[in-house]
Structure formats: C-alpha cells, structure tokens
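Quick heads-up: structures coming right below.
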Structure P
C-alpha cells in the first residue's frame, strides 16, 4: 500500500483541523483546573482535578450554590460556591444562612456541620455590613461566594463581592482521582 501526495495532504488537513478544534475547546469552552487547598472541603479536596465549563458563563446567569472558578488576583484563581445573588441580602446567624431574611438549607455542608455546636459554629455570624463595602444588598453584576469549609476559606467575607467579569466558569465534572469522579453540584 502506497500513499499518494493527496493522501498525505488529507492527513495533514485532518490533524490541523483536530488541533484547531482542540485549541478552541480548551481556550473557550472547557478548562482543566486542580483544586489547591482545603477551602472547599468536604465537597472538593486539595489535588482534585476537574473541568470548568467556560461556555455556561456566557449562556446563563450563575445560580445559587453553583461552584465557580474566578480570578481572585491577577495570578490566582479561586474556587468557591455562590451563596448570594445580585439584589439579595445575606446573613448568617447561629450557623443558619438567611437570604432576604428567609432561612435557606445548605445540604452540601450538612454532614460537616454536625461536629459543631452553637458555641462553636461552622459558619461564623456575619451580615452585609461585615462584607467589604458595606452594601445593603448585593450590587447588580456581583455575587457573594463562600468556600464550603467555612472555617478555612478566603471568600467574600475577606475579598468582598465577586463580579461577573472575574468569573471564569462553572465547575462541571470532577475527573481525578478516579474514585471521586462526579458531576459537581
């Protein structure tokens, strides 16, 4: 079997197109990320590898409890969970989340909270006045984010609100380690 010049050109075109598609997908749609640190325990562990969906950021508005990646600084991205949406008020009292004065359940930290008592709460009390800027409500285009490990997380309580422009995308799939493969919710 011999290859003709046209066969080589077809193979070369196929390889170039495949590389171009892979580049587009990697840059504009899906990005791999490695979790660094304990701030998202028990949901995510340091060293977990996952895919971040950048496309969802452009097509839909972020929802409460979405796990997102955002630019915290020019050189560092953080991964946190959206708790408060634009126009809402958020506060914690006695380990209970209140959105617009309504109590909200957080099933993703239910097990972690069991080890804490009222005098030793999982999430320390705070109000909107405690967030940088002291707004009455979360400004339009901004979100309040918290790590699931509330006792060891640099989040909106320290950084202030996160703007839509800072968001990279929504965490979609945890793919490594293999025994923890799951859809992130």
Structure Q
C-alpha cells in the first residue's frame, strides 16, 4: 500500500504538476503571438484539471500519512510524529501545502489569467523546495567536481531533453482532454437527471 501511495504522489507531482508548469510557460509564449479562442479554452480546462489534481494530491498525501503511521512500528510512529510536529515541522508540511494552495488558487479566473502569478506558479510547480535546495548546493563551488560537464555524467542531450519536455506536455494535454470529456459527460448526465 505504501508503494502505491508513493507512486501515485510521484505521478501527480512529476507528470502533472511539472507538466502543467511547462505547459504554462509554453502557453504564455504562444499566447503572445496568437489570440486563438480555442487556445484559451484549452488553458481554462488545463487550469481546472490541475486544480482537481491538486485536490487529489492533497487527499492522497493525507491518506498516505495515516497509512504510513498505522503500518509502522512504535519507534517509526514516534519518529514520524516528531518530524511532523517537532522542531522542523515545516519541512514536512511546506511543500504539500504550497502545491495545494497554488493549484487551488488557479481556480480563480483573475489569478490564472495574471501573467506574473502564472509564471510564479509555474516555477513553484516545476521546482519543488527540495529540488531548489539540491540545485543551490550542487552549483556551489565547493560541490562542483573539477571536470564537470553536463554530457559526461548524464545522458541528457539538448535534443532529447527538449523532446522529453514536449512529450510530457502532450501527455498532460491528453489527460486534460480526458478530464474535459469526463466532466462534460457528467454534466450532461446530471442535467438529464434534473429534467
């Protein structure tokens, strides 16, 4: 059960939150050059989808806390409670609450249409607090190896990286389309029941 919860949280954060941040950056660039109504409709649905995904993430995270607590031994339970409510409690609570707040603020039309907030939220969803700390320490002079290059240690080449980001955005838009079809079908069913 623990592994399933961790996998679901990773899928949401990496495949949806990060992809929405990348999509938002791409949308802001494309919207400078074109004012197509369909583009703005897709963006509206993407904001609704990521807000829904934020709710799912927070619910799964809370459920995960209880599952991890009750499936652990007494020593691990005490350690978990100490981390959650002890001296460094913000390390546990800050990132999930930040992601939840950012995704729920995107429900407000004035917020998701504001370019500055949208850029800020994109970076918050792409770069977590943990990733930010890792990047800051990795680029510090004391931690750089002498012959550091991007191509030597990693198999990340710019064309592959750009293609991977583009595929991540396309998969995200596929899920936005599925979400749109499901919610529109649900609205039609509820409308027929009301009549």
Structure R
C-alpha cells in the first residue's frame, strides 16, 4: 500500500541519507576551500563546517529514530526540522525579496566588517581594488590605480548569489517540511503498531 508504514519508513530513511550526503558535501567543500586557499577566512569556513556537522547530527538522529521506531528521537527530530523549516523559509524569502539597494548596503556592511585577509582574497579573486574606490585598498592602490572597484565587479555576483541561495534555501525548506510530515505520520504509525503488539 502506497503511503503505508513501510513507505513512510523508507521515505524517512532516504531523506535522512540525503541529508547525510549534503552534510558531508558541506564539510568537504569547506575543507577543500581552505586546503586550496580559495577562502582564508576562518569564520566562513567554520560556519560552513558547523552547518554540515549540525545537519549530520540531525540526519543521524532521524535515521536512528526511523530504523528503531524510537518515539523520543522522532519527536525531537520533528521539532528541530520544523524550527529549521521556519527559519530557512524566512531567510530564503528574504533573499529572494531583497532589492538592489539593500544588497549594496549589505555588501558594504560585509566589506567593512571583513578582516584584511578576506578583503585581499576578494580583490585577488575578482581583480578589483577597494569597495568604493581603488585608493581604499592598501594592497593594490599602488599597483593598479585604474582598477575597477569591487562594488562594480561584485554587483552582478551578489545579485546572483542572493537569487541562488534563496532558491536553494526555499527548496531545502520544503524538504524539511516534507521530512517533518513523514516523521509525524511514521511516528504515529509506529506508536499504533507498538500498542497492537
């Protein structure tokens, strides 16, 4: 029977295996970025690794709950998934709704809050100098006084980044809602089966 106990259990297991793979991908991308010196900012790498580890822990909790029909693990799994859904859905909608002026203000705030190593990484990667003008940069104001500013070079990349991250966030927020509903249904089915036995 489609949508029965076995189907819900297998769907929950498959979804958590997908989350485990995504967690390993996040950790691997951050590690590769650090090893290849693509990103030298430790807070960025640490944040990506922390998200990957958190996703791994939640997925393992859901996987054990589904395989062993563990009511308490499934309950906490459902609560965490629903909270993640609400947060991620709100952030994804905000990313998709932000206008270009707000994007520029956020980019400038990020630039001002970044350390010199991160600014140097951006300037090297995008071949630009300073955020508003080239004389802001201590590393390339002497080397390239006519270089484009990072604001000009990054404008389309920032817009693209907001759209992509908003779309991916929206997609994964709905997978979290799906995981919540499947876990809810499976939990109640498993509770019913335990009462019968």
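Just so it is clear, none of the values below were taken in a lab; they were calculated from the coordinates. This one's a predicted model, so the numbers in the text were calculated from it and none came from an experiment. Cβ atoms are built from the backbone, for glycine too; each structure is taken alone.
Comparing distance in nm of label points 7 Å out along Cα→Cβ at positions 50 and 170 across P, Q, R, which structure shows the greatest value?
For this comparison of distance in nm of label points 7 Å out along Cα→Cβ at positions 50 and 170, the top structure is R.
Using distance in nm of label points 7 Å out along Cα→Cβ at positions 90 and 130 as the calculated read-out, with 3.9 as its value, let me know the right label among P, Q, R.
Corresponding structure: R.
As an exercise: helix-only ellipticity at 222 nm (-39500 (n - 2.57) for each DSSP H run of 4 or more, over all residues; to 500), calculated from one structure in P, Q, R, equals -5000. Which structure is it?
This figure was derived from P.
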